[in-house]
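Every read-out reported here was derived from the displayed coordinates using simple, explicitly stated rules and does not represent laboratory data. Quantities reported herein were computed from a predicted structural model and do not represent experimental measurements. Cβ atoms are built from the backbone, for glycine too; each structure is taken alone.
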Structure 1
Amino acid sequence: MSFLVKSKNDNTFLGLYRFSWILLLIIGSGGILALSAVIGINLDLNLIKPLLPNLGYLLMVFLGVSFVTFIVGLFQVVFTSFFGEEIILFVTWSSPFVLIGLSGYLYFQQRDTNILIIGGMGVLFLLIFYYMRNEIRLSAKLTELSAEMVRDNLSMEIPQIRSFLLRLIITILLIPGVILIFGSLFLFNPILGVLVALIFLFFYMFVLTGIQTYADALNVAYSNQWYSGKPSQSKASSQVAPLKAGIIKFAFLLTIFRYISMLSNNKDNRSGFIFRGITEILEFLGTYTLVLMVIKKTTSLSDAYVESTKSVFKMFKATSSGSLGFAIIDFTRWVLSAAILLGAGWYFASIMYSDQFLIWLVASIITIFGLIPLNSMFKPVVNTFRLILYRSYTGDASSKFNKEIKGLLKTVKKKKSNTR
């Protein structure tokens, strides 16, 4: 694990990241040149011919949907700043009773005792939530406060918008190269094609994760300044710039976790489930790694990750409550947004095409194009929450906290100290 410590290896990781960029540029430019040559010799493009007559209109729809979802994303941040606490608490406390009621209803309908397991799970969740009631309430309030902070400081969205656009452009430019280059390799030798594609996929994920992690670090630095005083994007940028090597190392570690988890998703066996579980636990333990790097101004990933692991165990109930709260908010956001986007996509596609397959294909693509910006727009809230939760537990409460939050924080800290 010596490569994780601040050392000469910092330059090695920055070099590896630059190499990944160069690799993507070569494949992207090579694919575009090859596609130009293919079109130049009038290759029969039967697969995309049905889309060509409305390609301009379709592109305008995609761009329009992306723009609208940025606005919707901002609206969701504002909505969470007013009603985030209420949504989290309502879903948290109602879900056990829904399970218990559903279990009872199904039991009387089918007289199957196995159904009572659902009710037992509801009772178990109710007991767990009651045990964590103060942490759940505090996390709900801090989630709402985080959204309020982002609402009042919309410049926090700028790094995330840049990150999203850069990742989107890279992905679009790589599509021709991926199809033509790796498709040709696969036809020549399937095993070689798959192997090279998997290697390339890792570097692709590494580049995109690096872009996203750097944007997250800028959010954390800005939130850190807000916690103690007046924030500034220029100060946040100057604070994060010297930490670039550490951020890239953390992005590399996250890429490993997510790469293994993604490959494990293709295995419907016990080993795949175990690998996914391990990587998700390891990523959960690194919840505060980026926060610690920014606060302590260090590029040592090993120190930050170990300290994050200790903090997760010390603040387990609060960290778990925070994850639960954001899971509820995310689920609510994604379900409503996906339904709206899918309906709008189907409407516009049905105007352009009569073939049901094309209609649902276009509608699905529009939905995906719309959901990705929504996730980016909500990222500052997540990053702010982690910073606020960590600093409030390990230090003094911010002057930005109201009396209710300060009282809850004092109760949670006192309860924790009494259990040691």
Structure 2
Amino acid sequence: MSIRVQQIPLEAILGSPEVLTWRSQFGKYSGLAAEILSKLKYVSRDAFAGWLTDYLRTETASPASLFAVRKPTSDVEPYWDSEGKPRLRTSASLGSEDLVNSVIAALKKEDPNHYLDHPDLNTMAARRSKDLYLLDDSIGSGGRVKDFLSPMLKHPRFRSWWNFGYVRIHVVALATNFEAHQKIRESIPGFLNYRAKYPIHEKLRFHSHVLYRTEDWARRWGANAHDIRDFCDSVRAVPDYYRRGWGGIMANLVFSHSVPDNIPGLLWYRGDDTNGNYRGPLSNRTLPEWFSKLLDDSDSAPAGTPEKPDPLVLQILLAAKKGVHTVNGIGWSVGHDPAAIWKLIDSIQSAGLLSVENRLTEAGMTFIKRTQPARPPITYDHSLYIPKSWCADQETV
């Protein structure tokens, strides 16, 4: 399942008067501020909803109990009440949860027998629904998923199902931080019981399109990643716990429906009069109108422009060229969840670009040469004259 991701060229960012007003306050570091914006990747509302819908249609067991991850209303009360019914949710708009709920509602209308929308425990038992899917757009520190899962496990009836291995929980998000997986697992009671009949790793599974590690700065921010990180740490107008984003994740994925707080804080933080009244270009964690226009302008191409090949296909071929041949290795090399790209690797093999051992074929090498820019020819300067007397004696000693 592919997904369309947008980026704004650095030239467009440098030419924006709104960005110039913001980055001019950083003096000699204004260039790094512009580079940060150029490294962000943007996912539209329709692109995320389409990816999530495709995943739930093709990868879920029937019947599937679907839940939109949200901040719990109470840290003490279980998710379900004493009668097994979900507690009332807030009616306020919650960004990513609203979009996920709309996808769940549409799928339930499409096939009410396959999809259960935030079901109560009696419905799950009657329908024998063994698979729960916790849905979110991105997972950075893992705190929200952990806080959402904890009240579920506090209900005695559901807890007994969990302990006896009657249910499995799938955490699904477009992008996830690998370190968050361990944090969520460790929050579950019995995590350290390695002799359990039903171990945690079999009952709790993670599914995503993009998978990254926090310390892999260069993959997200390019060659100047460490300079960008140090620059974010130096912005005193932003509280220290927000400078690299919440949890220190420093992610670079932004959604049109919601700007995550795990991207650098200088982009979205909004201060008050007590700390200089700082305003980031994505203040209030929303995309302003001028920013959306930059995205639309950068995405438009002149008529007749040839379609570029899928960049993910090219990355997989380049990984195979470097000697990475396992699905897990290729997944980590290209920054995607191995479980999400094995079908794409299979289609690349069917196209003859990779062998069944994931080794680059002659057609794959030709594809790489055709898609990569041609290297300039190497020229040598033969104008330098070297006297023969300077040359070393070549006679055999």
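Rank structures 1, 2 by mean count of other Cβ atoms within 10 Å over residues 23-30 and report only the one at the top, that is, the highest.
The structure with the largest value is 1.
Ranked by Rg/Rh (Cα atoms, Kirkwood Rh), for residues 199-382 alone, which of 1, 2 sits at the highest value?
Looking at the calculated values, the largest one is 2.
In terms of distance in nm of label points 7 Å out along Cα→Cβ at positions 111 and 255, which of structures 1, 2 is highest?
Largest one: structure 1.
Who wins on distance in nm of label points 7 Å out along Cα→Cβ at positions 63 and 183 among 1, 2, i.e. which is largest?
Structure 2 gives the largest value of distance in nm of label points 7 Å out along Cα→Cβ at positions 63 and 183 among 1, 2.
To which of 1, 2 does the computed value 1.7 (distance in nm of label points 7 Å out along Cα→Cβ at positions 151 and 223) belong?
Structure of origin is 1.
Consider the structures 1, 2: one of them gives 0.95 for FRET efficiency 1/(1 + (r/R0)^6) of positions 279 and 319 (r between Cβ atoms, R0 = 30 Å, to 0.05) as calculated from the coordinates. Say which.
1
Which one of 1, 2 has FRET efficiency 1/(1 + (r/R0)^6) of positions 311 and 351 (r between Cβ atoms, R0 = 35 Å, to 0.05), as calculated from the coordinates, equal to 0.10?
Going through each structure in turn, the value belongs to 1.
Tell me which structure, out of 1, 2, gives -0.69, -0.85, -1.18 once log10 I(q)/I(0) by the Debye sum over Cα atoms at q = 0.09, 0.10, 0.12 Å⁻¹ is calculated.
Going label by label, the one that fits is 1.
Quick check: -29000 is what I get for helix-only ellipticity at 222 nm (-39500 (n - 2.57) for each DSSP H run of 4 or more, over all residues; to 500), calculated from one of 1, 2. Which structure matches?
This value belongs to structure 1.
Comparing structures 1, 2 by mean count of other Cβ atoms within 10 Å over residues 103-110, which one has the largest value?
When mean count of other Cβ atoms within 10 Å over residues 103-110 is computed for each of 1, 2, structure 2 gives the biggest number.
If you work out relative contact order in percent (Cα under 8 Å, 6 or more apart) for 1, 2, which one comes out largest?
Sorting by relative contact order in percent (Cα under 8 Å, 6 or more apart) in descending order puts 1 first.
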